[in-house]
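Scrolling down, you'll hit the structures one after another.
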Structure 1
Amino acid sequence: MRRGIERLRAGGDGAYQGFVVVAVLIGAMWIVEVVNSLDGQRLSRDGIIARRLSGLPGILSAPFLHASFAHLLANTVPFVILGLVIALGGARQVIGVTVIVALVSGLGAWALSSSGTDTVGASGVVFGYATFLIARGAFTRSVAQIAIGVLVVVLFGGALILSVVPQSGISWQDHLCGALGGVIAARSLTPRRRKPSSPEN
């Protein structure tokens, strides 16, 4: 066990650092929710308030805010699973994907939700993580990454589809734009595959 951890640490900006980033994000969510629950869920009012300038800062805070521990737990499990897979690419990849997805999902929820709607939760980021892993293989043409994408579709495809269907109390806008953000992240962060050079005559 110790040897395995030492190997990960020795990898520079490798999987170990990526795992640490995921752990820090999840840890922050749970700490915030503990404080939030002790304070009568007042922090949840600082989410993304749709179509109001005062609600824009909520784009940064909303992924760390949840309506309840049940809400947080529902997001924690897929966040950890998908986040750790992304973390295999290193801390920079986790941070890059998270930032892009959070901004796209947050701006989408702010612009498309009914005016004054308060959106909180990390589900937009979760959806972005999923679509990043699904779309990445299409850009890298890596058999392993395509296989991971297929596995994500099998495990989370049903939830992805159902959660973009309008339902009371659920922000389909955040989910849909988070999924879009994942595709954008896959396109932006994946190195372009070089075309083989044609032989000279």
Structure 2
Amino acid sequence: MMVMSPQAEVRTSARDRLLAAANELFYDEGIQTVGIDRIIERAGVAKASLYNTFGSKEELIRAYLESRHARTSGRIARALARSDDPRERLLSVFDSQAELFQDPDFHGCAFASASAEARPGSAADEATTAYRAWLRNLFTELAEAAGAGDPATLAQQLHLLYDGAGLTARMDHDASVGGAARGAAAVLLDAATT
């Protein structure tokens, strides 16, 4: 068996370290309050690395939000894979959200926080718009598969519920709201499919 020396360890790329630092600092403190110098220091890279990799703080913000989107879509995809039943698949989105609320590092929706600080047309605004369209489309597809008479209306209602649950969990520091959101989603779904 070959033993690797400490010098042979694989180092993470500057891009990965910058994104990890941005994920931590932007999520904890906000995209506008955290300067690039703090991100560079936390990532342990040279300032040129940030500009060579992302070009600007604005593009780092876009990459940060795209990484949050990928995390969310991956978490939801894993929840959806747990069942073939259309009703349970739709409700599993809320199960996935409820699991997120249990994380001690949960600070609310990264997109809600970023959009509160975003200028119209900024990278944060564009990434938030893309994320919200993806989530609404997901709810519409799941509502249609579950047999909703008006999938678009049910999707809008579920999206409102999803957003409200995230805001309530954050503001009230109440992880149990996930179960209440799932219950409300089930009531909406049953009403839409009868």
Structure 3
Amino acid sequence: MEVDGQSVAVAAKIYLMLNKPRGVVTTASDEKGRETVYGFLDAALPWVSPVGRLDKASEGLLLLTNDSEWAAQVTAPETHLDKTYHVQIDRVADLKLLQSIEKGIKTADGDFLCLKSVRVLRGGERNTWLEIVLDEGKNRHIRRMLASLGIAVLRLVRVAIGPLPLGQLAKGEVRSLTNEEKSALDRALRTRLASPRRIRP
């Protein structure tokens, strides 16, 4: 490709997954001097951007790419790609609590927060691990929703985006998506876009 008579190389598309540790921010730089996700990337890589966000206190699967069009598809509201989280809360979850979560929450500013599904993964004497699946993602969605019910989040880990699991990737580790993983994500995106989403009351 040429621009103004000069040959310009087209950058190869890069698709990465990172197991973001807790306490790390997803910006390129931070005015407070906090560690960012870019500290885990090879300095020789071309520029990539996070696909969506995980807040500082959250951890787990984060995609990064230099394919802005693909990133926009993954994060587009109309895609409704499932995102799966394991969430540790500060209490024992009973059926009544799960039903309250399933109903969704209307916030004080009129925002309605809901989820696709919730189930108990494992419980202890004082806390419970839940698996929560979202097919939409508003700012601090799970934390705001649970806080409205008086529930504190102790840990929040994203373990899958669509058909792509975090798997055994260690904290702070980065790797490229395989061709099969990228293809599976693309198929999921096409399926979601072709299927009307059920409108919740």
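From which structure (1, 2, 3) was semi-axes √(5λ) of the Cα gyration tensor in Å, for residues 99-178 alone calculated, if the value obtained is 23, 19, 9?
Matching structure: 2.
From 1, 2, 3, which structure was distance in nm of label points 7 Å out along Cα→Cβ at positions 59 and 171 = 3.7 calculated on?
2
Where a number appears in this text, it was derived from the coordinates with a stated rule and is not lab data. Being a predicted model, the structure only gives us computed values, none of them experimental. Cβ atoms are built from the backbone, for glycine too; each structure is taken alone.
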